[in-house]
Structure P
Amino acid sequence: MSFILRCIDCGHKAPYFPTSISCPKCGSQWREAEYDLDTLSKTLPLQLPNRPFDLWRYHELLPVRNPDPACSLGEGGTPLIKAANLGLMLGCPNIYIKDERQGPTASFKDRQAAVSMAALKEAGITEMVVASTGNVAIAYSAYAARAGIKLWAFVTSLVPAVKMREVALYGSQLIKVSGSYDSVKRAASEFAKQRNLYQNMGARSIPSVESMKTISFEIAEQLTGYLGNDASAEDGIPRWQTPDWYIQSVSGGMGPLGVDKGFSELKKMGFVNKKPAIVGVQSAGCAPIVNSWKKGLETAEVVAVPRTHIETLATGNPGRTYQFLRNIVNDTGGAFESVTDEEAFRAMHVLAKMEGISAEPAAAVAFAGLFKLVRAGVIKPDDTVVVNCTGHTVPPEKLVLGDNWARNVVLPKEEERKEETPQEGILAALSHVVPERFPRVVIVDDTTEARLLIRRILQSQGDFTIFEANNGKEALRVVRREKPDLIILDLMMPELDGFGVLDELKADSETEGIPVIVSTAKELTKEEKERLKGQIQSLLQKGDFMSDEFFDEVHTIIN
């Protein structure tokens, strides 16, 4: 499929060659690819059913004329996961996660590297330079090795050592620069000029921006499948769905630029009827885009000294990208937001514990932004939201986990063990609860977060009818009214505690036979355990999964 480049500044149109980095008429480095969308709106729907669900499914809309399958590592086609537990917690049930961790090098930068290397390989380029805060260097290194292109990777010395070692493992020439990411970019640019090498220029590189469109294309197809709508019309043109909001963490801003361009092209082809509101989230310690937008500035204020532990987002000078993103956000009714490192680290914990997704701190910034916008009422309960989980976490460091992240346990000797009520962790205990045996369940706990977590664990295992009570007296009223098949009861509650509830239940002939699982985070005394014997089915130890720290994290997010 043919395409041309149009200069954003003077409008001049010219063919695309990777080595031509500026407009031949005015010298501007800001150009964008244009395709014959009218023709593609008719031909592409005929091709898609026979293609695999990966990045190259949409190759007619990418700046590579003849993609070489030998250069591929299986990029694209990442899952769109419904975040049922986060949705329950936030009161916003239509939250979806675009899980870019599942790319070949575990970040969304695989898309950028795949398309860029394919274009360079097609043009006969054998050596290049890239500046990076980590993920770009890793992705480009993997694809450079695949394509047989020599890579010079310039990174800030603040990049985690584990990421640097991975870059080196692929055979790239790794150059560590002491200083900010902006300093790294200047050093890489000077090196490339001296050696006359091709340099990736982020948002000014055509393949980089174009690659990010594939995120939009995939989301539109996947969301249509989730929502169960007919994806075709009588004219043969697909009718795909778009979310109300698309949220992504932002450093230089190239990702949202490409994503918005993708949704724009889908709309022009008639595949979708609207674009989502775009949200960019930055670390508060380096948020030039957010701060400038909130001040109403047309040009970004530079952050000379980033103050964030999330080095991959420490771009202090977004340059002209800010102006483009500002227009996109304003036009789509989106927003820019910033979050603290602490809020991002808290979001990492919540995302991992609620959805089983381990995200890097930069990705967690987007989720912390989601929490903030839902809490502020900007995102409404009925809105459909897609959050880009841009990358997988490296082995978590102490900064993220804090102290006391593990505990030593000394098991008693076999002869010291005595028969007593079974005591289990929350997940193990509730895994025995199935809707066939216990279709109606009452959860009794004075902590909202505890009830929510138990509810979402049960809901993940089947179709239960669940009732809740937040104190002992209410629990008795609910139990007598609803006649449940099972009660999950917290022991430590004000006024009437769990022991008192048990006594009342056992004294009533209509409730004495209802099975009870007792939950507690307290270490019970020998006397308390003796008091429970014969009265309950299981003792559910909340343990670390239900720790006070996690309660605090959830409480902070939903309030």
Structure Q
Amino acid sequence: MKGRNLLLLLCVLSFSTMLNAQGFLKASGTSIVNDRGEKIILRGMGLGGWMLQEGYMLRVQGIGQQQHVIRKNIEELIGKEKTNAFYDTWLTNHTRKIDVDSMARWGFNSIRLPMHYNLYTLPVDEEPVPNQNTWIEKGFAITDSLLKWCAANHMYLILDLHAAPGGQGNDLNISDRDPNKPSLWQSEANQEKMIAFWKKLAARYANEPWIGGYDIINEPNWGFEKAEDKNGCGEILNEPLKNLMIRITKAIREVDKNHIVIIEGNCWGNNYSGVLPTWDNNMVLSFHKYWNYNDQASIQKILDLRKQYNVPIWLGESGENSNLWFRDAIHLMEQNEIGWAWWPLKKMGNNNPLEVKVPKNYQKILDYWSKKGTKPTAEESEQGLNEFADNIKLENCIYHKDVIDVMFRQTKTNEVIPFKNFIAKSGATIQAIDYDLGRNRFAYFDNDTANYWVANGKHSAGNNGRVYRNDGVDIAQEANNFYVTNFESSEWLQYTVISSSDKNFLVALKVLTKKQEKLNIECNVKSTEVSLPNTNAQWKEVETKIQLKTGKNIIRIKAQTGGVDFQAIVFK
């Protein structure tokens, strides 16, 4: 009996080990595979704004977008010591175990960490001994913790050098580049530090299977052949870029034979002219995709490279658009068996899973920097920055469930589900902004749904209000009240309503108009026209009747004429 129990225990332990054992990701032909040879589609999120702040994420205007500029201006407000304390708190609060646990629960299987080199090593011009590297434990310790949280959730961590020594491009904010100092491409010392940095990382994580790969340089954008080609989009040879990436790969392979090396072309990752073929048998090509059409033609060049060179491709960065754009882009990637990493997890703004709220005293700082307000006191500035650092915590952010829904559910189905559960009864109110969750033309219809300016040259808001939700529906905010605005002719919103019985209801549409307008209210296909008076830009309730059946009912509010602001459906 004892022997049988021991055998059973050994079997359980063996099975548990098999379940938890995890080999390294590998490039196999045009696919990324795990140790069992199974294709892996990476569905990831980039932690933009954590180790490297970009000004737009903080709504900074008027002083420059690079982190070192922002930091200098903060020092002018509260002093160096308190600025250091703010950045320590920022690093602690921005991404924690709760963030990683949440991303895993939402459906992500990977995380891309945008690293700033200065958290791991000193800048070249600050080294006490020239041509030597001083290593800083802070960056490595942060990475160790993140890796631990990823491993606990069976998520891959991809290390991305977002800010290289000296800065890798003329788009200054994405690499925190100081144009008054030698860039990565103008300094051999910067390049040597970058090579040593990657060798140090690779030696530290060589045997960590939950490291998904090394994204060795983010979005290089530099004109090597012609200085006027500032971002390298017209480069033909890209020799300095290729040579540096080869040197980095060689250094990594001296200490790590296990992990994928991910490379990026010039022109923000997309110009591979002169770079290929690959020089390592465990390599992936990354490309980035923003503000263009989501059709096959938009990715055909990278697909051709995948086929020509028999190498996997990965959408290493994308986002910053509307829900419709997100859905179409992710659907396009998965149709073509391409993994992806979205950008970013959180910032001030609604087109990401988590929105950081803007503290009143922090807004005073923003107004001062943009020359819209007077200089805040040191006390106001310190309070605003401390509140900002506290607001960056996940539990203090606004969670946009519509963004997560579109990234994972809506890419697979056209099914419409309620945004909020609503049971019809006298005195109840449906807020206009709580229309159903689903795709454009299924849960709502809006004429302006995404920003495609890279493709068509036209900057479109997609969502003119940019609050509460990230669909094309224009939502505005007045104090603590949200409402649908710019409700144009032929646009509509759908609401799922549950009724306990067959019943006629008197309902009121709460609207604001500046002239006579018309809406249609459609209930279970039956449509009624509602004439709206001129409310003189004041909110007014206009009554009509609807007939509900027992169970599920579909109500659609459709604009016949433009110019209506719509706040609620009130059940009388």
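A short reminder: the numbers here are calculations on the coordinates, not readings from a lab. Since the structure is predicted, the reported quantities are computational estimates derived from the model, not experimental observations. Cβ atoms are built from the backbone, for glycine too; each structure is taken alone.
When mean count of other Cβ atoms within 10 Å over residues 165-172 is calculated for each of the structures P, Q, the largest result comes from Q. Can you spot which of P, Q the value 30.0 was calculated from, given it is mean projected area of the Cα convex hull in nm²? Here the read-out was taken from P. Have a look at P, Q and say which one yields 1.02 for Rg/Rh (Cα atoms, Kirkwood Rh), for residues 301-372 alone, as calculated. Source structure for this number: P. Looking across P, Q, the calculation of helix-only ellipticity at 222 nm (-39500 (n - 2.57) for each DSSP H run of 4 or more, over all residues; to 500) that yields -12000 traces back to P. 25.8 is what came out when mean count of other Cβ atoms within 10 Å over residues 261-268 was calculated for one structure; which of P, Q is it? It traces back to Q.
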